[in-house]
Structure I
Amino acid sequence: MKKPKKESSDQSRRNFIKNAAIASSIFIVPRHVLGGVGFTAPSDQLNLAAIGAGGKGASDIFNASVNGRERVVALCDVDFSGSAKKSTENFPKAKLYADYREMLEKEKDIDAVTISTPDHVHGPAAAFAMARGKHVYVQKPMTHNIREARMLTEMARTNKIVTQMGNQGASNPLLDMVKKWVDSGKLGKISKVQIWTNRPVWPQGGPFPASDPSSKPSALNWDLWLGPAPEIPFTPNLHPFNWRGWWDYGTGALGDVGCHLIDIPFRTLGLHYPKDAECSVGSVFSKMWTPDYNPEGCPASSFITLHFAATAKSQSPIEMTWSDGGIRPSHPDIIPADHDIGGANSANGVMIIGEKGIITTNINDSSPLMPKLYMNDGTTEFGPDRLENQEPEYGHQRKWVDAIKAGFGSAEHKGLTSSFDYAGPMTETVLMGNLAIRSYMLRRENSKGQMEFYGRRKLLWDGENMRITNLEEANQFVGRTYRKGFEV
């Protein structure tokens, strides 16, 4: 009688993970028998990899490993001489790559990846990984543009990929307090949301820096850092942080913290795509009467207005305003003048304004959320200023890992706070502000030889079809063009 072919250890591990929910007890040896309490059998470990191993990527992959419970098999970064060193020290056995495409083609055993690159690589890297069946954790904003966000959201459903965006504050349990205040109807009809930030805190609003190929660090793979962006000579003051202020790579103040701040009202009010967007931006004058014009970069400050249809929770249409560059709303009368609005020094915050009162919170990253309810009748209810975290970043990465093990469609998967089914539409809303800013800078010469800024209007948005309906030229900012090899 022919003996059955012996299953490889990798096949065994994969089958264990895939069939964990239905596996017979015959095949499962209790972990404490194998290696003591808390021991994780090798067959029950995920193989993880990081695309972007420095900066935020170092904490993302470390937290996803759950203190060594999962196996980190590969790290990808364009420069291992900087902060990515921390990841190589944490995971000395991981194979190192500069190109995520090469890593994912060679390392067939990878189950899931964290993606913590500059914004312009989020979409291409995530799409490449998801097409190969890899589960993905993608830093905020989920993508560089609206088209990518819609594509990845649909791709996750089709390919049954377990996803999570890296706006870790979405897992902050204090959000339940804000949700309870809204759901209980304490505020009555909610008609306005005001959001603000002190970002940018990096150089922004000036001319693009000059190239200087001679100053390129030897360890940096500049071509791979550019990724989908146009090929240019090495330019200082972009890598590793200040890329945020340039449209080819970053998404400005909105991309940096919009997914932390806008998340709060978007989630608690049950919002969907906005109906329109309009903006104004701060002007910088280097010479008299002529404002600087740098359309390749984000402005030093901006003010955005979005309108949303009524929801079951708001009971009325919502006007949402966003301001950055340190510009914040005026102090409401019902909040004592010596109280901060939002966070410390009122630097960042959200106000949800109803007919009976106001909810105010801080930025929702790893900062104290500081939820506060002020009622028109003078009563108040405050959450704690601090929350003792039981695990890093509210377990945001660990919950994603647990959902992968439980399987697509599991209770753990449905319980994720920023799977792409939610994070996709929310990211699109964040990026609508940037579409308005870029349209605001559109100009052409008129018949009098003067520059006419023809995009400075309210832009009407067909969210289902991803189109501005009253200014065709604005639709160029829904997506982007891609360098060959990095298409989405």
Structure II
Amino acid sequence: METIQNFINGQCSESHSQRFAPVFNPATGEQTRQVVLSSAAETAEAITAAHHAFPAWAKTSPLRRARVMFKFKALLEANMDKLARLISNEHGKVYSDAIGEVTRGLEVVEFACGIPHLQKGEHSANVGGGVDSHSLMQPLGVCAGITPFNFPAMVPMWMFPIALATGNTFVLKPSEKDPSLGIALAELLKEAGLPDGVFNVVNGDKEAVDVLLTDHRVQAVSFVGSTPIAEYIYSTASAHGKRCQALGGAKNHCILMPDADLDMATNAIMGAAYGAAGERCMALSVVVAVGDETADAIIDKVTEQIGKMHIGPGIVDGRENDMGPVISAAHKAKICDYIQSGKEQGASLLIDGRDFRIEGHENGYFVGPTLFDNVSPEMTIYKEEIFGPVLSVVRVPDYQTGLDLINRHEYGNGTAIFTRDGETARQFSEDVLAGMVGINVPIPVPMAFHSFGGWKRSIFGPLNVHGNDGVRFYTRMKTVTSRWPASVRLEQHTSSFVMPTME
């Protein structure tokens, strides 16, 4: 059976830990590969490679670093199909969604290609008599990324393109559930001309993570995952003097106003709730319907659309499915437990996806689209992130009650409102306590040149990922104040006909 190893110092590196984790095809439930679970010593070896590669890479001009990113971008485009198929086979999401994931990651690479401009500092002449001041945005050193299973290509590319472009070196610890993408991206970076040791991949579990959080050579840690783990990552990394951005869980609500375009809202809610089997930190899992008439109408339309959904493997011949399986048998069981708790706690279970079966894929990890009505804030299915294809409808009498409901929740990742009224939408965008807001947009993920991040217990750390926050996170500012004494100006005695930037 194929074993997915590490990528250290420019080459695949065989682990000697003798610990492995199975990698499954979620559509069939069959084990397809195994991945090494690296030892602490092997994780330290990757950090050593990155540490040794840092001085030369940091001194490489931003223009040359950008050229590596341009080549990497071209290779991503050329290998889009291969990468998407890897994602579908290990994660389970449908092929078009996998293509979309790689594309969103590619957009961050495109942003990083502009690093010669983005990394420019500031300059002030004559801040005093004959005194000038200027700033430098310098790289940190070795940076680490710890990434989740749900976006094995996109989330790492939220991190390392900007880290590398700004002159840092990087160690990636991907999810052990779908680890092949990390190695594939490392190989493409090497092909793009990235020097050995600048980007490394260590597969593993908590043993590897704890080394990344405590080794003094690691200067910054980026993380995306659940809130309890995000809090652990942030507190541990910070206690060891590291810069840290740790993105946690979510429970994204949308307010559905009575004046909304119901057909548009229904289509948006369907994709946001059930796309990628709900395994998105930006999944829309709660509809806050203003008025019973609005709630009844959206339930009728969602019920009708669920009946038309095609569910099955991520890669098929012919018509593509709308939704694939969830990541693992354990996660399927967890989702089913949430559904049972909602039923027991008094929510109206209108559509139950627990017994969903597909002929020929009986062992796959499929959970059908699930719909609850009459959900209330004290219920577990309302309070906790399910990370599955479960949509809850909460009924409220008016807009203000709905807004207050959202603002009281412990998470504040993303939110949306569906309305035709500009004043209501504007007020919502100002008053809602969430980091990303959609106006008639169900999944308001910012483009790469803006920054992604939530509020409240959806993030730990002051800076978000990609965009200008990403550049700020992976650099530190140094301000130089200079005064030059009067001196005899020496004449230049030799001529040069080469542009200075070429020397």
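Bear in mind that the values in this text are calculations on the coordinates, not laboratory data. All figures in this text were calculated on a predicted structure; none of them were measured in a lab. Cβ atoms are built from the backbone, for glycine too; each structure is taken alone.
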(request) Name the one structure among I, II that helix-only ellipticity at 222 nm (-39500 (n - 2.57) for each DSSP H run of 4 or more, over all residues; to 500) of -12000 was derived from. (result) II
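Work out the source of 25.0 here, i.e. which of I, II gives that when mean count of other Cβ atoms within 10 Å over residues 321-328 is computed.
Numbers: I: 20.0; II: 25.0.
That value comes from structure II.
Computing Rg/Rh (Cα atoms, Kirkwood Rh) gives 0.99 for which of I, II? Spell out each step's value before the answer.
Working: I: 0.99; II: 1.03.
Going label by label, the one that fits is I.
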(request) Name the one structure among I, II that mean count of other Cβ atoms within 10 Å over residues 105-112 of 23.0 was derived from. (result) II
